[in-house]
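Novice: These notes open a run of structures that come right after.
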Structure P
Amino acid sequence: MISAELQQAIDSLQIQDVYLRGIYAQYEGDFDPKYFADLDSLVVQTKHHVKQSVVLASEETSEKVLQVFIDLGARWVDEKNPDAEDSVKVVIEAQFVAEYAMKTMLEKSCIDEFSLKNASYHVWPYWRELLSSQCDRMHLPRVVLPTVQFAHNRHENALADEVNKQP
C-alpha cells in the first residue's frame, strides 16, 4: 500500500526530464576482455543509490523543480581472486538526474519518500540502455537488466475491490 506522503508527492510532481550527468567506464589494471580466457566466470555486481534531491525555485516565475540524483553502476569481479582490489576487472558507473515540475510545495518527508521509492522508475530505462550499449563498446558480455515493475500490488488492490463489492 502507498503511504500518504508518497501519494501526495505523486499527485504534485510531473516528470520533465531524465538526463545523464556523468559516466565512468574503465578496465582495471591490464585486463582486456577480448583476450581474457574465462570471461563468463566473472560475476557482475550492481550499484543503485539515490544520492540526493534538490528543490530549485524561480523567484521570477514561482516555478519549482525537484531534481533527484541517482548513482548506478556495474562491475565485473573475479571472485576466485583472493585480493579484493585485484578482483575488480571492469567498472561502469553513471549518475542520472530526474527532474520533476512541482505543482505545490511538498514537505521534506514527501520529497524523500518519492525520491527513494519512485524516481528510480523513471531513470531505470535509460540506465538499462546505457549499460547494454556500453558493454558492446567495451567488448563485454551484454548485461540485460530486468525491467522494473511499479511497486503497486495489483493483486492486493483487486482483492480489496472484490471484498468491497460483497454485501
Structure Q
Amino acid sequence: MRWTSIDSIHLTLRFLGEIDPAILPCLSQGLRKIAASHHRILLHLRGLGAFPDLRSPRVIWCGIEGEVQELGLLQNDVEGICVEAGFPPESRPYRPHLTLGRVRGKRNLQRLMVHIRMGPDFVSRLEVCQVNIYKSTLTPHGPLYDVLEEIPLPGPGCGDHSMTNEK
C-alpha cells in the first residue's frame, strides 16, 4: 500500500487534470458565484471500501454520509462550471469518498481486505466550509497539493475538523 499522507487527504468535487492557467480566472469567478448559493455542509466519515471493488482493489477509501444530497448539489454546480469553462462532462457518477491509500502489490492484501470487510464502524464529523482550487504535482512519494484559491461557503465558522477540496 501507498497510504495517503494526512496533509493530502481531500474530498474531490471535480478532477480537472492538466489545464491552461488562463482558464483559472473563469473557473474562479464561476466557483465564487455558485459557492455563494450554497451553505456549509455537515458530513460524517463512515466505513471503508475499495475501488473498483474488494476482489481487485486499487484504491482504499473511507465512505461519506450526512448531508450528501447537499454535497451532490454543490458537486453538480461545480461540474456545470467546469463544462462551461470547456472541460468535457464527467462520464462517471459522483461517489464522494476520501482516498486513504493505493494498492501497490498483492503482499498482505487478503489480510487488509478481511479487515475492510469486517470494517471498523466509526463515525467522524467532517464540515465542508470552502471549495479549493488545487494544483497537484506528482512526485515519487505521491502527489503534492498547493492551494491556488480558497472560496468559502456561507455560514458560521467551521470547527477544527473541517476539510474541503475541489481538485
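Read-outs throughout are calculated quantities, based only on the coordinates presented, and are distinct from any laboratory measurement. What you see is a predicted model, and the numbers here were worked out from it, not measured in a lab. Cβ atoms are built from the backbone, for glycine too; each structure is taken alone.
Novice: Using Kirkwood radius over Cα pairs in Å, single out the structure from P, Q with the greatest value.
Specialist: P
Novice: Using the calculated result 14.0 for mean count of other Cβ atoms within 10 Å over residues 5-12, pick out the matching structure from P, Q.
Specialist: Q
Novice: Matching task: 1.00 is the computed value of FRET efficiency 1/(1 + (r/R0)^6) of positions 69 and 109 (r between Cβ atoms, R0 = 35 Å, to 0.05). Pick the structure from P, Q.
Specialist: The read-out was computed on structure P.
Novice: Out of P, Q, which structure matches -7500 when helix-only ellipticity at 222 nm (-39500 (n - 2.57) for each DSSP H run of 4 or more, over all residues; to 500) is calculated?
Specialist: The read-out comes from structure Q.
Novice: Could you figure out which one of P, Q the value 34 for relative contact order in percent (Cα under 8 Å, 6 or more apart) was computed from?
Specialist: Considering all the candidates, the number was obtained from Q.
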